[in-house]
Structure 1
Amino acid sequence: MEPQVQRRRELRAALAEVDAQVEGLAKELREIDVALEAITTAASAPPARTPTIKEAVLQVLKERGRGLTSNEILDAINDRFFGGDMERTSLSPQLSRLKNEDKKVVLLGTQYFLAETKDGPASAEPSLLD
């Protein structure tokens, strides 16, 4: 019976090794599944859309919560949205449209404010340029 006992020990040891390998492979498989899920989710998400100039202006004015000059607006939207590529000649017509056509901003002195904010032009300090 001694050979059978020995063989049994050998088989248990071999089985323990195989179990460890299976556990390692199962862990690797779970990691790959997580990575594939992340890749699939990222690939199916729509790419972030760059806002229009007018949307960027409105967002910056809303976030700052105060009036900004056109140069301050240009700097802010370039930093936040356009990576420094926006030129003043592209911004000026959009500011005019937001003010004159859309009526979403007002110009008080040299600063643009959101038209609908209660802290906008009505409560702003008057400018010497008015």
Structure 2
Amino acid sequence: MAKRKFKNEYDEKGHLIPEKEIKKRKYKDPFHEIYRRDKLLKIQYNISLEQYEEMFERQNGVCAICGISKTERLAIDHDHFCCDKKGSCGKCIRGLLCSKCNTGIAYFYDNIDLLLKAINYLNSFKN
């Protein structure tokens, strides 16, 4: 049996409330973390929390670059040249990255030529 993401909740008759129903309520409750996270993702990246979770599952919960599973939330990587500085249109999202890989790409300005030069530089010191 799959592990439930939400704590068990029961209706007034003592029946277990299906997880889908609990999730729906949490998305609508402005004081709940899920609601806040969903709103933030919509504002910043034009995607829902559900879409984020689908990406996370497609990537098996690991960074798209290093493949390491992190306990921290994975960052949403998007093409910074597509949209304004305040967010994303949602169409230019490339994947989910750990904070180190996301920062690394940012320091190279998403420039493939610059990244290739860095790779060549590192390769030149290989034994």
Structure 3
Amino acid sequence: MELDAPVIKKYDVPRPKTLFIGDSAHRVHLRIYDDSQNVKVLIEANRAVSYDDRDIMEAHDSVVVIDYRGGDTIYLKNLIWNSSEDRIYSDQPVRSRNGKRLTEGDGFTSNQKMDNMRIIRQRGVIEFND
């Protein structure tokens, strides 16, 4: 895993956390690697918070998740990554694009390698033609 941002601020009070803040030219990037050290999943956001004492990271504002192996690109407002539970999830509206298919739902859940991504309360699927 690799996390980078233009601005990084650490706080100890009231609980240990690290803020990652993007700017207009560069967003926050979280890269999750596979066993061969290739980028498997890229998460981009305008800002993120890592709660250092709980193994939880929250990404906020125009979050995009790109699964390079599965071909999915997921768009949502907020995302929570719990590394100790190997889980990425959101209860916010979500759009998932895979090739010519767009799926909308009320949230999603997956393991951190995006091997079992599932849209929660799927509301529709749109197929695009060329």
Subject >> Winner on Rg/Rh (Cα atoms, Kirkwood Rh) once structures 1, 2, 3 are ranked, highest first >> reply: 1
Subject >> helix-only ellipticity at 222 nm (-39500 (n - 2.57) for each DSSP H run of 4 or more, over all residues; to 500) derived as -13000 - corresponding label from 1, 2, 3 >> reply: 2
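Coordinate-derived values only; no laboratory data. As the structure is a prediction and not an experimental result, all values here were calculated from the model.
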